[in-house]
1. Computing relative contact order in percent (Cα under 8 Å, 6 or more apart) gives 21 for which of 1, 2, 3?
2. One of 1, 2, 3 was used to calculate log10 I(q)/I(0) by the Debye sum over Cα atoms at q = 0.07, 0.10, 0.11, 0.12 Å⁻¹, giving -0.26, -0.54, -0.66, -0.79; which?
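The numbers here are math on the coordinates, done by the rules we state, and not lab data. Given the structure is predicted, the values throughout are model-derived calculations rather than measurements.
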Structure 1
Amino acid sequence: MKKSALTSSEIGSLWAEYINGTATHTVNKYMYSIIEDKEIKEIFHLAIKTFDQQKKAIGDFFKEEGFPVPIGFTDSDLYLGKQRLFSDAFCLNFLHIMTIHGILGHNTALCISVSKDLRNFYDSSSQAGNKMYHKTIDLLLEKGLFQRDPLYYAYEHPGFVTNKDFTDGFFGKGRTLAATEIISLSLNLKKSIMAKTLSIAFSQIAGSKEVRKFLTESEKTADGQIKALAKILQADNLPVPKSLETEVTTSTESPFSDKLILYHMGFLFQAAQNYHGAGLASAMRTDLVATYEKTILQNLLVTKNWFDLMVENKWLEQPPLAPNRSEIAKSK
């Protein structure tokens with residue numbers, strides 16, 4: 001039986017996996033080089049080894065289909081031997097957050113895959129991501145670095161919504177946060193904290209004035225989003241995840257190319273849109289809805305500025321495009 005060609009969606013998912021994966025992989029290799037804690041270093045070694053295997057598999061898929069293997073990010077974007085930029089604790093938190101992104105990416109790609117070989121690949125990648133998630137959580141807990149989401153006290157009986165004020169979050173008649181709303185609220189806060197911290201770190205080391213300006217603006221955006229989400233939690237006397245800024249050193253020596261720095265921040269803000277959208281969909285209070293809508297619009301502006309800067313510097317690799325039939329006809 002002849003093997004079917006991969007669909008456009010399948011090629012697109014592989015392309016995204018390769019670009020995003022090599023970006024994170026390069027940062028992971030830097031972090032591995034500076035980490036002193038043996039247990040954290042061991043997890044990073046596993047993460048690097050796992051993606052090396054996945055990278056080869058993705059490359060093979062492209063070659064089999066006759067597509068060029070993407071460039072992505074390589075060791076040319078990595079400058080080892082520089083001063084330490086992050087603490088070991090931050091590195092572990094970074095790996096945990098990026099693992100969450102990876103799991104979502106693998107599962108989404110699996111859901112649009114038809115090819116059995118590709119389904120098996122994403123299934124294997126998801127299993128590896130799940131294993132890494134368990135390892136990062138266990139080690140964060142063991143080292144006292146993980147802050148659990150707020151705890152709720154148990155109710156004696158289930159209940160039903162009986163008042164339209166259930167959706168009110170502005171005028172004081174509403175109710176406290178539902179557990180279903182905490183899911184996205186807490187996760188979005190943690191991701192915004194990571195984005196702000198990386199913006200601070202990268203702004204210290206970026207060589208380009210334009211890139212540093214973008215990073216300063218992205219830090220302000222992330223900080224505003226943190227304050228907006230934290231305010232909602234604090235109004236119900238619920239704890240807010242701790243910040244990570246103090247886990248960044250004062251180093252100004254860059255271990256990364258500006259291309260990698262800028263791409264990585266753009267990826268974080270784009271990926272955050274999935275989680276903000278999920279938060280908006282699950283929100284049943286008007287203040288939450290308004291906050292998520294504002295956050296999504298802010299992120300769209302950030303990604304627009306990011307896109308313009310990436311294109312201006314010729315750093316944005318082009319994904320596979322549909323054939324332009326008009327141009328083909330003209331060239332005959």
Structure 2
Amino acid sequence: MNNLANASSIQQYPATAVASAAAAIGVLSLGQLLEHHPAPVPSLIEPGLLPSSGILFIGGEPKLGKSVLAANLALALASGSSRASFQVSTPRRVLICQFELPTSQFAQRLDTMRQSIGSAADSNLFVDTAAGGHLLSTPLGLEHFLGSARAVNAEVIILDPLYSTHDQDENDTRAMSALCQSLLRLRDGSGAALIVIHHVRKAAGRHEIGSAFRGSSALHAVGDSYLLLSRLPSETPTVELRFQFRYAAAPPPRLLSLDPNTLWFDTCGAAPAPVRAPRKVAAANVQRVLAETGPARFNQLRQRIMDQSECSRRTAQLAIQRASKEGSITYDEGLYRLPS
């Protein structure tokens with residue numbers, strides 16, 4: 001009887017009162033949800049590169065221009081101008097926290113870039129000149145970055161590079177997960193989107209994107225979009241950009257060329273179509289890898305074959321098996337070697 005009475009009282013409770021009580025604690029009906037959030041908020045950089053309140057990771061090998069590209073994006077955001085096929089519709093307040101260049105050299109770099117856009121970004125671009133020495137991975141360091149962002153009402157925060165903001169082991173998943181929580185606290189506490197510059201793993205495959213970043217198992221779970229710079233053989237400073245987005249289809253790869261006089265990247269055409277990987281890797285290829293790199297465990301050897309031959313994991317695995325069966329390589333004490 002009591003259950004029936006309770007059910008009856010629930011049914012008689014006014015629907016408007018139920019809706020109001022639910023909304024007060026953040027629970028919305030479908031109708032309310034669509035009314036308050038009728039369409040996704042446009043990205044700060046289109047198409048889909050930097051979602052509103054999102055986290056964008058920019059990565060690549062050293063000396064490819066990651067920091068220059070990040071500065072380009074900062075100036076484009078601060079001035080509300082579109083560059084290198086990235087659309088920025090509205091000026092944004094941008095805070096740069098960079099740790100690689102002395103402040104005077106960084107100011108000179110920005111001044112060179114500024115010549116192309118005039119004073120359009122002057123009142124919206126900010127540089128945290130006291131960022132050095134503060135670690136995002138500590139409570140005091142996090143409070144410093146939050147304080148800097150709040151002081152200028154930043155809408156975008158750039159961290160360049162990530163490894164200078166922490167003292168954690170990037171090979172330790174638990175440590176990197178804790179660092180990712182600090183990134184989320186910075187984003188949520190400031191209300192700003194994040195652009196994070198980071199390096200990639202040495203053994204990253206040619207066509208990896210989000211998973212190519214160091215500490216990727218954690219970083220791949222926290223980022224909203226990933227932009228990877230790759231080196232191309234060219235007489236000009238040309239790089240290939242590849243993308244991976246969490247909430248949208250990624251655009252096709254594109255090529256950018258750096259003007260050394262203005263320090264601005266600009267598009268220079270579509271990226272070449274990827275070369276189809278061979279379906280079979282010969283035993284000679286496996287021997288060549290071992291000759292160049294020395295004895296290796298199975299996973300190491302497989303990855304090196306994948307990198308050199310641009311083949312799938314399965315193809316590399318079959319190549320190792322065939323080479324072992326033919327006697328082209330030997331297995332001893334956990335390592336694959338060339339026959340003595």
Structure 3
Amino acid sequence: MTTPGVRIASTAYAVPPGVETVEAILEREKARVEAVLAPLRPQARKKALDALGLTRVHVCGEKQPYDLILEAASAALTEAGVDPKNVDLIIDYSTLPGEKSLFVSFAQKLSSDLGAETSLNLSFKAGGCAGLHLALKTALAWMGADQRIATALLIAGDTPPAGNRSLLPVTVQGDAGSAVVLRRDTAEGPLLLGVEVMTAGHLHDAIALTSADGRLEIRADAVRLETEVMPIYYLNLLRLVDRVLTQASLKLADIDHFVYSNISRGDRDGFRRMLGLPEAPPPPAMAEYGHTFASDLAINYTDLRRSGRIHPGQILLFASAGIGFTWGVTLARA
């Protein structure tokens with residue numbers, strides 16, 4: 001997909017102050033962990049636990065996902081120098097807005113609270129940590145089709161149902177809110193070169209949000225993940241990476257920064273090996289925040305930018321996969 005001269009003008013994220021260690025979560029949710037991993041072979045069960053590489057997570061309490069979104073969105077708009085009244089499009093791509101959420105759409109509530117009186121407000125709940133790519137592709141389609149849409153605000157905020165932070169054999173979930181500001185009328189920020197997304201609907205329930213005894217529950221089918229998802233997981237990412245690079249007339253060697261999600265150390269190592277990348281330390285956010293679903297890429301990019309490591313002309317590749325089942329990659333030039 002080509003892009004209509006749109007740049008990532010700014011990004012920001014917010015996490016709640018409450019903290020829990022991954023060790024404490026796995027102990028508290030031990031029965032859930034054992035039940036999910038029981039059908040797997042002993043070697044696969046051990047790998048799921050040993051390859052986490054996550055230390056602690058931030059958890060919602062007084063601050064809920066919408067509060068985090070509002071904080072992140074306000075910071076991102078201020079950094080981009082955008083008056084909220086000039087936001088033309090708001091897209092909410094949260095996956096798990098929380099059981100305490102009173103809003104059908106965070107986009108509608110945020111539009112009201114920011115005073116973005118004329119924004120077009122959209123929401124979808126599929127894609128997990130690949131949701132950013134879906135949101136980017138949706139925003140670019142609108143911005144390409146309607147020249148009046150010059151500024152878009154992409155938001156996400158997630159927290160799992162109570163007792164569902166352990167999503168083994170995949171990850172342990174933390175809470176966060178994030179915001180990405182896109183602008184057409186600016187020379188600041190990385191220029192989007194392409195976005196590629198693919199879905200596999202027959203795997204939609206490999207990880208599913210279900211109801212058990214009147215309560216919401218995230219259910220991971222460990223056997224299907226091992227036998228149906230993982231054989232194609234990295235292959236589909238590689239296909240999209242190759243496609244977006246080819247369209248931009250670039251090679252893998254041209255990439256200066258890889259922005260990946262914080263699912264686990266094992267997942268990150270698998271992505272690195274697939275692309276033939278050298279070993280590198282994981283981003284600090286991985287141990288600090290755990291996997292925050294749709295906010296992972298925004299968090300890692302924001303930290304990378306704030307550290308001063310991104311320089312003009314450098315190429316960035318964002319890549320992630322999530323429930324849906326969805327894979328996505330985004331290419332940008334700083």
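1. The read-out was computed on structure 1.
2. Here the read-out was taken from 3.
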